[in-house]
Every structure is written in structure tokens, then in C-alpha cells.
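Read-outs: derived from the displayed coordinates by stated rules, not from any lab. A quick note: this is a predicted structure, and the numbers were derived from the prediction, not measured. Cβ atoms are built from the backbone, for glycine too; each structure is taken alone.
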Structure I
Amino acid sequence: MSSRSTRPILPPPVIYLLFVGVAWGLDALLPVPLPDNDWTHWAGWGLIDGGLVLMLLTVLQMARQRTTVNPYGTPAKLLAEGPFRLSRNPIYLADTLVYAGIALLLASPWPWLLLPVLILCMNRLVIRHEEALLSELFGDSYRAYRARVRRWL
């Protein structure tokens with residue numbers, strides 16, 4: 001079975017919340033306001049809603065297939081249907097959409113400047129560990145899936 005080295009360092013929602021907190025803190029310390037108007041509010045809430053819908057669809061797909069949503073759990077199946085046809089990590093994509101929506105609502109450049117670092121952290125601290133576990137559990141089936149479906153989009 002898998003070792004502790006295949007477990008993510010921090011739960012993914014905590015990583016996203018930490019980045020939102022750092023962006024908010026930087027905005028409080030070094031404010032650089034961006035235009036804040038109806039457009040950004042509608043787009044921000046649209047991204048948040050879209051992310052939540054994608055997350056819900058993904059969680060429902062995982063529940064239907066009786067596999068874990070928990071990044072510390074052991075997946076029972078390799079999923080390639082539903083949202084997993086478009087992204088190997090639809091929940092993290094959903095989290096990123098919510099983050100982008102919050103970034104628009106904050107009307108600050110800080111969340112946008114931190115976004116590449118957030119993606120790098122997710123890739124290195126979470127996704128790499130999950131991919132190692134999936135390779136271990138599902139072997140060639142996972143490698144074939146990985147070859148045909150992109151990590152994010």
C-alpha cells in the first residue's frame with residue numbers, strides 16, 4: 001500500500017485559504033486598488049458559483065463511483081468520466097475558480113500575483129503526491145489516463 005510520502009503536506013482547502021489570507025494581508029499592508037465595479041462583482045460571483053457547481057458535480061461523481069474525496073484517503077477507482085474527462089483535478093480546478101472569484105471581489109492585484117505560486121504549490125505539495133499514489137494503485141490505466149487528460153484543463 002502507499003507510504004506517508006504519497007500524502008499531501010496540507011489539506012488543499014487549507015492551502016487555498018492560506019493564499020487568500022496572505023493576499024488579503026498584503027492588500028491591507030500594501031494596498032494597490034484595482035477598479036471595483038459591477039462587472040468585477042458579477043464576474044467574481046460567477047466564478048465562485050461556477051467553481052462550486054464544478055466541485056459539487058465532481059463530488060457527486062466520486063460518491064456515485066464510491067471512491068474517496070479525501071486527499072488522504074485511498075481511491076477505490078480511477079475516475080475518467082464526468083468532470084474527470086476534462087481535468088485530472090476538477091476539484092482543484094473548482095477551488096482555483098473560487099479563488100479567482102474572490103480575487104475579483106477583493107479588487108486587488110495581490111491574489112493574481114500569488115496565483116502562479118498557488119498553482120506551483122498545489123502541483124508540488126499535493127498533486128504530485130496524489131499522482132504517485134494513483135500510479136501505484138492503477139499502474140498503466142492511470143498512465144494512459146494521464147496521457148490523454150490534462151492536469152488542469
Structure II
Amino acid sequence: MTRTRPSLLVAVALLGAALGWLLETALVASGRATFIPPVTLAAALALIAVIVVVMALPVFRVVRGTAKSRIDPFYATRVVLLAKATSITGALLGGAAVAILVYLLTRSVTPPTASLGLSVATVVAGVLLLVGGLVAEKMCTLPPSDDDDSTHLPASQDHV
């Protein structure tokens with residue numbers, strides 16, 4: 001499995017921003033109130049980021065050699081996949097939250113401070129989710145070994 005690429009995260013964040021802007025525009029065009037993310041969304045995203053990093057700690061300890069026990073390879077695989085999904089989800093939700101914030105700031109009517117605060121909190125939580133996923137993914141990465149002969153493989157086979 002390859003590491004999460006920054007270009008993928010940027011593309012997903014832009015997709016989230018486009019969807020967030022479209023949602024706000026559609027709501028206002030239909031005469032409804034704009035969507036303001038609840039505080040529980042920001043809290044849940046930040047909590048998920050912390051949980052993913054904590055789940056990666058046992059794998060990190062085994063990879064770095066500080067733990068003497070072995071780790072279940074299925075657990076390590078699940079943590080890596082969860083970390084990758086978390087970073088992509090953080091990019092998507094963070095992009096959508098940025099679009100909501102920009103939409104609120106570009107209106108002729110000044111939005112309430114609470115609405116701006118909730119939008120900013122969701123942007124921060126989305127970024128925390130993105131960073132937490134990337135950190136957990138990095139924690140589960142095996143360091144290169146001295147006898148690793150992957151430098152002799154063609155470019156298409158350098159990831160196992």
C-alpha cells in the first residue's frame with residue numbers, strides 16, 4: 001500500500017469545498033437557512049483524530065522496537081487503512097467547512113458570531129482529522145532496512 005499522496009488530499013478537499021458551496025447555494029436558493037455545522041461535529045472529528053493516533057501507538061512501538069511483544073498483522077493493516085480513510089475524510093470535511101465559512105463571510109448580511117465560530121471549529125477539526133490520519137499512517141510505516149533491495153527493483157515494483 002502506498003502512502004497517501006498530497007495531490008489526492010488536495011483534490012478531495014477541493015471536491016468537499018465544491019460540494020459545501022453547492023449545498024449552501026442550493027439551500028439559500030430554495031429559501032431555507034444556510035447549513036451551520038453543529039458543535040458536536042467538530043468535537044466528534046477531533047475525538048476521532050485522537051482515537052486513530054492512539055490506535056496506531058501499539059504498531060508504532062513494535063515498528064520502532066520499543067515493545068517486545070508482537071502485533072497482530074491484521075490489526076496493523078486495519079489501523080493503516082483507518083488512518084488513510086481518516087485523512088481523506090478530514091480533507092473532504094475540512095474543504096466543505098472552508099466553503100461554508102467562505103460562503104458565510106461573502107454574504108452581504110453579516111452572519112452571527114456563533115455561526116462563524118462553529119464553522120471555524122469545524123474547519124479546525126477537519127484539519128485535525130486530516131493530520132491525525134497522516135500521523136497515524138506515518139506511525140505504522142516500517143523503516144527501511146539495510147538489506148532492503150527495493151532500490152534494484154523497477155519503478156513500478158517499488159511498493160509491495
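Given 31, 17, 12 as the derived value for semi-axes √(5λ) of the Cα gyration tensor in Å, which of the supplied structures I, II does it correspond to?
On the way: I: 31, 17, 12; II: 39, 18, 10.
Going label by label, the one that fits is I.
Kindly point out which one of I, II the value 2.8 was derived from, the read-out being distance in nm of label points 7 Å out along Cα→Cβ at positions 119 and 135.
II
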- Message: One of I, II was used to compute helix-only ellipticity at 222 nm (-39500 (n - 2.57) for each DSSP H run of 4 or more, over all residues; to 500), and the result was -24500. Which label is that?
- Response: II
